[in-house]
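Have a look at these structures, which come just after this line.
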Structure I
Amino acid sequence: MADQTFLDWPFFEEAHRTCAAELEAWAEQALASVNHADVDDSCRDLVARLGEAGVLQATAAEDGALDVRTLCLSREILARHDGLADFAFAMQGLGTGAISLFGSAAQKAKWLPLTRAGKAIAAFALTEPQSGSDVANSTMTAVQDGNEFVLNGEKTWISNGGIADVYAVFARTGEAPGAKGLSAFVVPADTPGLSVVERLETIAPHPLATLRFENCRIPADALIGEAGRGFAIAMSVLDVFRSTVAAAALGFARRALDEAVTRVQAREVQGAPLFELQMVQGHIADMALDVDAAALLVYRAAWAKDSGAPRVTREAAMAKLFATDHAQQVIDKAVQLFGGDGVRSGEVVERLYREIRALRIYEGASDVQRVVIARQTLANAAAEGARK
């Protein structure tokens, strides 16, 4: 079992420790052998089983009070056991985040019980082919026509694209230029005019797709929150779930460290255990340091959000940047310590090597996080200077 001593840190309450212990026990049994041959079927199965086990209860809340520490702990534990299980859990939360935080009572009553029970799969449709991380430049349109909105445009790199039952879609309604002219909508997957035009294959297979909206009509009450507030809604959702991406990276890194420690204890070089080599000890020390430093940043951000901070943009960006970048380094060291076996298809560290790379890109690429951190730091310094 991976190190559990971090659960004694003051960031956590007893309820979090209980949740972690219960999920760990469930994951050891349920995720011992996940079939990755057909990711669509596997994700459907995982969502259903996570729902039946009650694990998805943490992913949505009618009052919008998502417990970010529980989300982070869940993603760390699931990622450590199986990356696809983490994906299935995370997308239920991200896909319904806008509804949990800003949806109407009717929207919440219709969708949240289904997604938490694992009976409906959710997706977050924000990214566009030409805009990427520049959300304010989105060009997909939503034009009001009486009691309906008409959607036209494309979304790409949509997780759960093609298997989702409901999408949170962001489109330009034109109240103002740039970020102030976007709105968010609930769009069921079977809505006429919505189609999957391409399935996207990646080095670590997940359900990903490009979606097209052609004169796709949805009722006016599909609007989430207020018109023109879509950018703020998207950023608020990412403010919650960006820390959880860092937690997933932490889970991958913790698994890589565990695998590496087991390997160097069991492997002999010239008649002595591999761990007796000072260079190997140096690698293990660096890996352990990166894991603990990432955990401190992840759970600081989660604790701050749960403690009532309206926004944790800087803290979440720091957690995501450090945890994902350093998890890549931890996993690379693990592959190195495994030697040739480290790149053998089917080895745990080989799978982790493929899994980690995308986390440095989605929900805000590493370089974007650096920009966010710098701007927040400079703004904080300016505000402090103005007070003196």
Structure II
Amino acid sequence: MSAASSLAASRLVGPARDPLDWPFFGPEHRAYAERLDGFVADGGLAGLDHTQVDGTCRTLVARLGAAGLLEAAVPAPDEDGASIRSRQLCLARETLAWHDGLADFAFAMQGLGTGAIALSGSEDLKRAVLPKVRSGAWLAAFALSEKDAGSDVAAMACAARAEGETYVLDGEKTWISNGGIADVYTVFARTGEAPGTRGISAFVVFADDPGFSITERIDVIAPHPLATIRFDACRIPVGRRLGSAGEGFKVAMRTLDIFRASVAAAALGFARRAFDEAVAHVGARRMLGGTLGDLQLTQAALGDMGAEIDAAALLTYRAAWRRDVQGLPTTREAAMAKMTATEAAQRVIDRAVQLFGGRGVRVGEIVESLYREIRALRIYEGATEVQKLIIAREVLKAATVPRGGQGA
């Protein structure tokens, strides 16, 4: 980190908590936010080496688990996956992203990697996996994407064939977060009960299962542990199937519906940090006999940035509140939040870089790091273009319901 970035960081201690006064939140959420702030203040994110992402992710998960913060993302074995608390999940991701993108990643993957187990796993499987992931002892991964099957899940080629009381997995998955360092993987494979998405099942694979291997580690612009994984006659017990055969797509979509709004929250964290850095910078940067913040063009930029952040926050926490309080489907609301928050964050961060001028593109500056961090969020867990299709589909579906009926 540059000296300039260190100075900026010393002035800013965390995201503003004004939104906690919105009606989406109650005392329990304010208490959880205080725990998050206390975790950071007590050194929970101190001394991290971002050049060693594998080890740093393990350190972060262990610290988050020891602090009890992973409870918002990973249910206890005796809890149903539906008990995952969306508002706390979003608060955690927004806070951690404000401070450190890798910390947000480490937290989020513990939930995404085990969400399907919590939702559809057997009691034995839940007891074997969830406590270890919840405590931070194990790392989890979610293996859905393939080289030719990202947004188009129906094109999945990785297959699992039933042989007595086992399944035999063959094929590859790529762009797998925590690939190479995870202890447990939720894997989706074609089992052939029906064409397309109706012939996919979900399984739990452990890193030491024979026939499982890592074929490639993938480097990206904001370093995170990513890999291509392979299955060569990887034999697993039928008891490690999640849900019924052929229901893997439903399991995946239920999981993503829970965690998609939290991606919006992570984008909010990045955007708020960029905005806070920009406000501090323009107030101190001398220019034309005053400060950069005195210029009307700067004020107009800040006005746009602030409004976009709050608009995205309202959509994000509406989706989380709707799921937590009303128990209603959030497919449309989560897609709106994810699309709006990630696209808005890209614009906010870009403007922050512009306001910093040459400093904004210098390696080591916080806004430069945020510029790299935000780009992937517009792609993973459903690219912006896919979110638009989801929103349109849900709107059209609701329009076919007779007046007075329930929409999607």
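Please treat every number below as a calculation from the coordinates, not as lab data. Keep in mind that what you see is a predicted model, and the values were worked out from it rather than measured. Cβ atoms are built from the backbone, for glycine too; each structure is taken alone.
Could you tell me which structure in I, II was used to calculate FRET efficiency 1/(1 + (r/R0)^6) of positions 75 and 227 (r between Cβ atoms, R0 = 35 Å, to 0.05) as 0.60?
Going through each structure in turn, the value belongs to I.
Identify the structure, out of I, II, from whose coordinates mean projected area of the Cα convex hull in nm², for residues 235-362 alone was calculated to give 7.9.
Source structure for this number: I.
Once mean count of other Cβ atoms within 10 Å over residues 123-130 is calculated for all of I, II, which comes out largest? Walk me through the numbers on the way to the answer.
On the way: I: 21.8; II: 17.6.
Ranking I, II on mean count of other Cβ atoms within 10 Å over residues 123-130, first place is I.
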